[in-house]
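The structures considered in this document are given below.
Every number here is computed from the coordinates shown, using simple stated rules; none is lab data. This structure is a prediction, so every number in the text was calculated from the model and none was measured. Cβ atoms are built from the backbone, for glycine too; each structure is taken alone.
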Structure 1
Amino acid sequence: MAEGLTRSEDIAFLYFAIKRVWEAAGASGEHAHYVADAICFAHKQGKLNQGLGVYEAIDIALQMDVLDIKATPKVIDDGPTWATVNGNRSTGYWCLNIMADLAIEKAREYGIAIVFGGNHNDAGSFARYVYKAFEEDMMAFSSNNTVPLAAPFGGMFNKLSCPPFDAIAPAGDKAPVWTSVALAEFYDADVAEAAIHNKPLNGKWLIDPETGELTDDVTNYARPLEGYGRVYDCTAAGQLEEPRTYALNMWNEAMTAIINPIGIPSTSMPSIEEVVNADGDDKIPTVGGSYYLCINPAKFGSIDKVKERSDSYVSEIENCPPRPGHDVRVPGSAGYEFLQKGSQTVQVLTNHWDSFFVNIAGRYGLNESRLRDEFGALD
């Protein structure tokens, strides 16, 4: 990250400020904890675009009245190894924590469990939720779908979501096998970063809506939302470069919304612009559906053997001789190492910081100075 685009901050203050602002907006202490905890977890991993800036997504949903900050997610149906949770238009942060805890509890007894969710808004980084299973020596993978942000392979217009996908398995002393990806080439944060800093995307991923030509220049398509620094609309569709990504994206849609009893597929979800401009009965949450699948390997054999195999596997990968000019990296290992270090100082993107402390906090008579004074008074 270029110098001047980030700032170093105390993670404890960041947690306090996020929790305090969401409570000022009307949330309960428990709800605000889940939001602050997940956002700070992303910062501890070094995943800056999944950090403070993602707060904007739930703030926008709140301002547009598609998020009910007073609602509580509820389990509406369940069995020994499965459940369904209705988010009741709350945040995904709260709903996914309920889903994760329930899946882990059921997997502890039965070995495997899946929990579906729906009718909730953004959940931020899914790394936080699967990590809860990792802390219990279990495996989990989880995702939700989104409003349409990508075109079908070879298509002109957005029909697919840009879903986060996280999966983690138990490990011993080495970094775990941990996959944390978006199942599309880019999402709104990438458009915002490119527009704000006048730089191209990392690939020709934009599809001109009139000509179908591809470009990496967001200039003619990026549409900022006033007062925000991460969430941008985009008038161009998103290009999927690989059929493999396309297939995985659609498979994930089946999990999040098609077999999900309360799911809504991305093809029936509104665009960012439609979310902002919706009124009355047209308002629906920004997520169509989610799932959390948890596996408890201790039910099927020795957990110590599982950890030994994981460590042996990762060691072999790490020790593979690299090609000239390349490194051999294990996915997720950098973020895992950051977590293990437990640093109290994290990096925050300045455009995310300014949006939160000026526009969002200011709505409730708060600002950085006042929040620092309140935080300092806790000592």
Structure 2
Amino acid sequence: MKIKAAVLDGIGSTFEIRELDLDNPQSGELLIKVAASGLCASDLNAIDGKRKLVPFPAVIGHEAAGVIVEVGPDTAGFAVGDHVIMSIVPSCGSCDYCASARPNYCSTAGNAMSVGGLFDGTSRLSHNGEKVNHFLTVASFAEYVVVPASGAVVIPKEMPLDRAALISCAVLTGYGAVMNTAQVRSGSRVAVFGCGGVGLNIVQGARMAGARTIIAIDVTDEKLELARKVGATHTINASTSDPIAEVKKICGGVDYAFEALGRESTIQQAWGTVDVDGGLILVGILKNGATLTLEAGPFINEQWIKGCYFGSANLKADVQKLVKNYLNGHLFLDELISERIGLDGLNSAFDRLRAGEGARNVLVFD
């Protein structure tokens, strides 16, 4: 079928809207009409070359929701018309990681992503007979996508799809970092460095976990105000105040510090706020080959550091829990959407993301 999509030809280039050919879904795959796709820092990392995530040319986009149009052969549990959230963590069910109950690290999915394809290594996208690559097996800056069924989760139809798209990545990562990776205890003290799409959902997760002190740190008052709305008890503008000194003034130090920017300077600041027996959780993604230098003294106080990938999410269970929390008013998503755009607004929207403006821009289709 013919579809309209935003194609990126290489690192540093701009999106071009093209008509592409999209093949039918194969075994274990779904054809989905995209309703909405959030603009994420991981997309920007690929666009700007911070991380090598996909060969080019490619259709970027991965934080998405839509409606199933066709179910591929031998694909159980889905029906045409189902509303679904799509994810970057499909799983084959048979590799060593899947067999050891770590499907988020599925090697089949990882290999597919590295070659810009789906599980069989091939692409369903082409332009004038030439391959176009899938980004992270999703490629959602397009009217329609073919994705592995294991990366899709059926959701209730009363869930608005533009808000559902955010759950696909930013919400799962931020909420999961709190609930799954760090396992924040009720009554804890929490600091969150960086209040973009993921950081704001770390704040939300901390609120939902029952943290008594939630300190949001950013350099823009707009994001700090939003952090207050979704659960922060205190805010610090790091452009005008020393965040380490301010955190210690507020609560003496934190049990959990989350860094959601992927920058050595803010990781060092976050580490400086951690109290005895507390931990630093690295949620932001550093560029390829990056190294860190941290003060070693705090280790004597049994302070610790832990990485985080996709919020250590249990895809199907966590998605259903988050959708339920939104529908019952416990999870705030409407407040996170800064602007809704069309395909022709992607380039300027990513410029705003680079500048740190807004929380989440969302690409929407009629």
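Below, the figures for the structure above:
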item: Structure (1, 2) behind the derived value -10500 of helix-only ellipticity at 222 nm (-39500 (n - 2.57) for each DSSP H run of 4 or more, over all residues; to 500); result: 1
item: Which of 1, 2 leads on FRET efficiency 1/(1 + (r/R0)^6) of positions 226 and 314 (r between Cβ atoms, R0 = 25 Å, to 0.05), largest value; result: 2
item: Structure from which 55, 54, 46 was derived, Cα extents along the principal axes in Å, options 1, 2; result: 1
item: For relative contact order in percent (Cα under 8 Å, 6 or more apart) computed as 23, the structure of 1, 2 it came from; result: 1
item: Structure from which 2.0 was derived, distance in nm of label points 7 Å out along Cα→Cβ at positions 98 and 154, options 1, 2; result: 2
